[in-house]
Structure P
Amino acid sequence: MPGGWVGARVGGVAFVAETVRRWGSLYAFARSAGGDALGGRVAARVVAVPGGEWVVRHYSRGGWVAPLLGDRYLRVGEPRPIRESVVSAGARARGVATPEVCAFVVHPRGAFYRADLATVRIPEATDLADLSLGPGLLEEPERVEAWRAAGRLLRTVFDAGVVHTDLNLRNIVVTQPSGAAATAHLLDLDGGRLLRRPSPRHVHAMLQRLHRSRLKLEARSGREVGEAALVAFQEGLDG
């Protein structure tokens, strides 16, 4: 693609390149299609594509640099969507349930670039924040099983040596098909890393971050996840 870089799974490069040529960016295409807007600093968008549905995310800065750079990243080292694609593929190869990266687009301009990334949509999945404390609040038995599934997921994540730099309740989604056990998936591996072996320091930091996000959402919503769910989470984590 002139002026940019496209990556996609087999058979998808031509579709993505043509989409970007027509709409200007993958995220602009997803936004124009009118699909569901999901949570995030810049809302991820669900869009129907040949063969299924994608969740398209536009990279945007956080923290103190956000007012200065917004969605621009310096062209130093490997672009973030390429790094995220590599970490995601490595995590999947090590048995971690995380959506497959379908495509990414990098738009370089001068010393900076902007970027979008698309992953496979997990059907009928709800994040832990919503199902525990938000509009999708589950009854306690289902909520307990969702947290148990989250614990099992993180046991796999830690054993695989995957480091998630922003582990919070919105980056774990759960599906609960009727008559089947709940299953959890890990989202948003931007900035993540793959270690040779689990690191107790990283495990502790990720769990601390997860529970800080829980406490913040509990305070904001006036609700609590509940002791039974937290016990189930620890049981899943302990294996």
Structure Q
Amino acid sequence: MPLTIVPSIDLRGGRLVRLQQGDYQRQLDYDIEPLAAIKSFVSAGAKWVHIVDLDGAKEGKPAQTKLISQLASASGLSMQVGGGIRSREDIEQLIRAGVSRIVLGTRAMEDWKWFGELAHDPRYSGKIVLAVDARDGKIATRAWSETSQRTAADVAREVSDWPLAAILYTDVAKDGMLQGPNYEQTRAIAEAGKVPVIASGGVGSLDHIRKLKELPIWGVILGRSLHEGKVDLAEAIRVGV
């Protein structure tokens, strides 16, 4: 099946950065403007872009919605955004800004009843992505600073029949390291339920993408590998077809 390649940018203070393993003390800065990065994605043939508001993730409230709105209107790409989204007001604000999918992680895991009601609200059908961030198979929340006893596969099974757009699975230990995704866990989550899965974390080569294409997943997020020239986006898109 085709694998959708989703380029990503992580924003902090209006700049394009990357955290290694989610650690704010291990930040990589890139000398490229967010808009220039987005335009390069369009030129390469991307249809989607994934944006993480790192300030929002740390502060617990979206912090860069204005910039995200500008990027959405300038690019024409379908956009999914995460980072610090904790309320319906936050969601509505981002939808008004032109965001197609809202990524929810910490609030969803910490208030499952709230998330369940939200996910089943017809207004948000197909617009909510559940971020399943895990370390050693166990859910990590609050910008990956806390780990629970809940497993990622159990969560995927529980939401199998929910009208979610996707599950975004990130292996915290792999993220930003370019050494390859956690294929075993990615497959386990994809096979645990019926919600489409997007893999994230660790992709550093076209071979990694080829291996992911063998799994029953919808897409893969590419970040650091693009910004550092390890993977050419246009080639990745061709591999994914």
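Quick note: the coordinates plus some simple rules give every number you see, no bench work behind them. Here the structure is a predicted model, which means the values were calculated and not measured. Cβ atoms are built from the backbone, for glycine too; each structure is taken alone.
Odds and ends about this structure:
- Here the criterion is volume of the Cα convex hull per residue in Å³, for residues 48-127 alone, and among P, Q the highest value is seen for P.
- A value of 24, 18, 14 for semi-axes √(5λ) of the Cα gyration tensor in Å, for residues 64-191 alone, calculated from one of P, Q, originates in structure Q.
- Given 13.8 for mean count of other Cβ atoms within 10 Å over residues 72-79, calculated: source structure among P, Q: P
- Origin of the value 17.4, where Kirkwood radius over Cα pairs in Å was derived from one of P, Q: Q
- Looking across P, Q, the calculation of distance in nm of label points 7 Å out along Cα→Cβ at positions 80 and 200 that yields 3.3 traces back to P.
- At a computed 17.5, 54 (Rg and Dmax of the Cα atoms in Å, for residues 104-159 alone), which of P, Q: P
- Identity of the structure behind -9500 (criterion: helix-only ellipticity at 222 nm (-39500 (n - 2.57) for each DSSP H run of 4 or more, over all residues; to 500), calculated), options P, Q: Q
- Structures P, Q, by FRET efficiency 1/(1 + (r/R0)^6) of positions 16 and 224 (r between Cβ atoms, R0 = 25 Å, to 0.05): label with the highest value: Q
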